[in-house]
Structure I
Amino acid sequence: MEPHYNVLFLCTGNSARSIMAEAIMNFKGRPRFTAYSAGSHPSGSVRPEALHQLEVAHIPTSGFRSKSWDEFLKPDAPKLDFVFTVCDSAASEVCPVWPGQPMTAHWGIPDPAGAKGTEEEIQKAFRDAFFLLNRRISLFLSLPHASMDRLALKKELDNIGRQ
C-alpha cells in the first residue's frame, strides 16, 4: 500500500500562487497526496485570475479561501509531510518559515498578484505562475517518495525549486 502525504503550500497572502498549487496538487496527486495552502499574512480573498487559470486547466475551483497558517498549527490540524514556500524572495518578498519536522523546500515564484500593466500582461503573469507550479508539482509527484531517504529527497525538492 502506498503511503499518503499531506502537503502545505505557504505564501504571504494566500491569494494566488499557494491557492493554485493546492488545487494542482489535489487534482494531480490524489489519492496519495492531499494539499493545503495558507499565508503568513492572508489577504482575505482569492484572486479571480488564479481561479480562472485553474478553470482553463479544468481543475476544480470550489471551496478555496485565503487563510492563515495558524490553522495548521492547531492540535487538530493535519500532520504535514511537506511544506513548500512559493513566495518570491528574489523580489524581496518575506517568505514564512515553517516550524516542525516536515520536509521543506522553497519554490520561489514571482507574485502574479503584484503584476501591473494591461489585462493581457496581468493574465500572462498568472498563466506563467500556473505553468511553473504545474511543472514543479508534476516533477515532485514523479519522485519515488517512499523509497528515497530524507537527504536524497531534500536534494530533489531543492532541485525542483530551481527549475
Structure II
Amino acid sequence: MIVVTYGGLAIASLTALALTDLLAWSTLAWAVIFFLIAYFTIAALMAAIGSAVNELSEAQTFMAPVMIIMVLPMLLWAPIAENPDGTLATVSSMLPPILPFAMVMRIGAATEPIPIWQMLLSTGLGIMSVAVLVWAASRIFRVGILMQGKPPSPLELLRWIRQT
C-alpha cells in the first residue's frame, strides 16, 4: 500500500508539473514487476524463519543471512549506478536473492536501454527463485510447525527441506 501511495504521489506530481516525459511507462512497469519479485522473496524467507522457531530470540540467529541479502544491494549501489552496463551490474542482476534490487538500480541508472533479453532473463530467474523459496518455506513449515523443543540448526533446516 505504501508503494502505491508514494508511486501515485510521484506520478501525480510529475503530471501536475507537466514533467511526465521524464518517466517512461515501461520503466514503471518493470519497477512493479521487480518490486513483486523482491516482496515475495523476502516474504518467503521470513515465512521460513517464522515457522522454524518458537521464540523471537531464536529467530535472531536466522535473520543474519536475510539481512545480508537486504544490505548487499546497498553496498553494490555505487558501482552499479556508475556503470549499469558493466559486468558487476549485469551479474548481480542475475543472482536470485539480490536480482530485483540490482535490476531496479540498473534500470534507473542506465543511459541506454538495458537489453530486453537481460530483463526477461532476470524476471524469469526471479520468478523461479521465488517458486523455489516458497517451496522450501513450505517444507520448513510442514516440519517446523509441529516441532517443539530446541531450535533447529541451519543444517537441520536443510535436512527438513530435503525430507519427503
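Each value in this text was obtained by applying a stated rule to the coordinates, not by laboratory testing. It should be emphasised that the depicted structure is a prediction, and the values quoted were computed from it without experimental measurement. Cβ atoms are built from the backbone, for glycine too; each structure is taken alone.
Which structure, out of I, II, was helix-only ellipticity at 222 nm (-39500 (n - 2.57) for each DSSP H run of 4 or more, over all residues; to 500) calculated from, if the result is -11500? Derived from the structure labelled I. Looking across I, II, the calculation of relative contact order in percent (Cα under 8 Å, 6 or more apart) that yields 28 traces back to II.
Consider the structures I, II: one of them gives 27, 51, 23 for P(r) over Cα pairs in 10 Å bins from 0, in percent, for residues 20-59 alone as calculated from the coordinates. Say which. Of the structures listed, the value fits I.
Determine which structure produced the value 3.6 for distance in nm of label points 7 Å out along Cα→Cβ at positions 4 and 108, calculated from the coordinates; the candidates are I, II. Traced to structure I.
Suppose you compute semi-axes √(5λ) of the Cα gyration tensor in Å for every structure in I, II: which one lands on 24, 17, 16? Derived from the structure labelled I.
Using the calculated result 3.8 for distance in nm of label points 7 Å out along Cα→Cβ at positions 116 and 140, pick out the matching structure from I, II. Clearly, the read-out refers to II.
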